[in-house]
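Chemist: Right after this note come the structures.
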Structure I
Amino acid sequence: MIGTGQRILFIAPRFFGYEKEIQAELEAAGCVVDWYDDRPSSTSLMKAMIRFRPELVAKLVNDYFDEVVKQAASVAYDVVFVIKGEALPVGKVQALKQALPQARFFYYTWDSLRNFKNSQEKLPYFDKVYSFDRFDSIDNENIKHLPLFYLRAYEALGRSDQAIGKLDIDLLFLGSIHSDRYQVVRKIWSSVKQFTPRAHFYAHFFYQSKWVFAIRKITDGQFRKIPWSDVRWNSLSTQSTLELIGRSKVLIDIHHPGQTGLTMRTIECVGARKKLITTNPDVKIYDFYHPDNILVVDRIAPIIPDDFMRTAFHPVAESIYEKYSLRKWLAEIFY
């Protein structure tokens, strides 16, 4: 259970501020939390090296986690909580176990385990292991499936009485560019235009690095067709994101072809009580799914019926709605 006074060593990547929200929720429950990035730095180059040429940054990574272990040894942590930990070497998990023999070790991944190397090697050292992708739990009986969460800000948005006149965005996409995501969003827009020529669209296609994008333009056919003018190099602030979602009738979610787990955006739509168009057919097995709220489309040839855009959001049972909050997510992991 999450208890007052628990000391938590929290290792997680920087990811659009979600690591800060998780830390804040734990601290609100009375915990003392020390957060460390799960890699020495979050630059585009470091991320690429860790993913594709980890041997070239092995010393830097080991030195970084040696310092984490050293700091941890001086604190009587009750819990070590790792999210993803792609750069975290197996040997450093072992070192943390030796330094903190009384601590419980929890692991969660919001990326499919098959998408990053050596992920399975670390799992036996954790007392509890969770993945947002249910197929990870099917492949390994020691992994529990736990979908992502929505923040309190999205709950406030979902529980607020919004004036209909403020819903001036018919279709909204906010997200980073990967795989065929840009092309699929454009196809969805075109499909909606057939029935609603005056529909208002808004998109924020984010990419973290101009030089990496330039390389992808050369090496990746999917990127080659994306106009530079359509790309934004700054991620939206939390306030801007919430403001845009609040003004929108329907959101678009294009999941990565290599994953089946539900994206954060999908769960945020639950919290904000917003309709969603998604390419992920797996959403249909979840208890919050309702065809009036969520339309699953083919990423090759998406078809958006006019009645989906016009129908109202179908209320979700309160018991189902509540279980996807961040506090319930943490309660499951820390019980």
Structure II
Amino acid sequence: MARPIDDIELAWRSLRDSLDASGWRSISVAVIGSCALRAGLSYPGKNEALLASFSSSAVPATEKLPAGQGFDVARVEQGGDGLTWLALTRSANGSLELFAAMVVDVVHSMRIEPGADDKRLARVFLGRIRAWQEFMRKGAQPLSPESEIGLVGELTLLRAIVEAGVFMSAAIESWVGPLDGVQDFELGTGSLEVKTTLSAAGFPAKIGSLEQLDDSARQPLFLAGARMRQMESGQNLSALVAEIRYAARGDAEAMRLLNERLIAAGYLDAHADLYVRRFALVDARFVEVKDGFPRLTQGSVPLGVTRATYEIDLDKFAGTDVPAVDALKRLGAV
């Protein structure tokens, strides 16, 4: 059986041989529910594309379509059939290898939605593309060692949030850090910011902006510190991802959100074998960020300071730790 990428790349090669063409040329590669998928090329540039059809109500005219980072998405005309056709098209300077990987992932994400209606398929199509957009914005490379540890910490907290009683889909939806959220989790009325360290002496926490520990927009704000230790009996990043995916099985929305967040965070299954380090959680602490907490915000720095990154040591802060469940109750999440 041919793989989806084989069919799509064969279609692209066949279309590339067309001479004196203009506009769009495309070949059908799949039908998923009411959505037709076509591999296409736009002429005269011969840029590869995946075209998908949806009803007009599934993609409102006001919908902002993703663009940039080696590709764009635009509405195109396909024979006046009354449908809305969206074309995911590689930019002239975009990597064909990376674009092909994105196309296959988008198609796969739609195929695993049994019985999905038109609107859901459109949401899956665009949501997956936006996740790839974030991944490409961050460099489209395997995670750095520091980013790997950070993602382990965020997934460890995600697991703890679910174990405390938050529904899986709601917990994953609250994980907004990969989508460039100000804090890592937005739960209830407030937020959780996660910091992870391997340090045995002290708990250095890097703060990336003046907004990260600012509770003026959402309250309460908790900083969750996860101290990890690298050890053979621990769990590597890929195993942790597999565990959370297993917990989300049977919940299509949770699985969709999880996979989108993972891609946006910089995790690709193709890189799974690179993450060989094993980590174990040594201890976790939850501290409320409020008056008296060591932080810099827009309202506390001298006039004229518009941007700052800094580091604090959580072990030197004399604030009171609270149990994870109590923090979630204060947030209104459980």
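Just so you know, all these numbers are worked out from the coordinates, no wet-lab data involved. What you are looking at is a predicted structure, and each value in this text was computed from that prediction instead of being measured.
Chemist: 162 is what came out when volume of the Cα convex hull per residue in Å³ was calculated for one structure; which of I, II is it?
Modeler: Computed on structure II.
Chemist: Starting from the value 17.0: which structure in I, II was Kirkwood radius over Cα pairs in Å, for residues 94-229 alone calculated from?
Modeler: Of the options listed, only II reproduces it.
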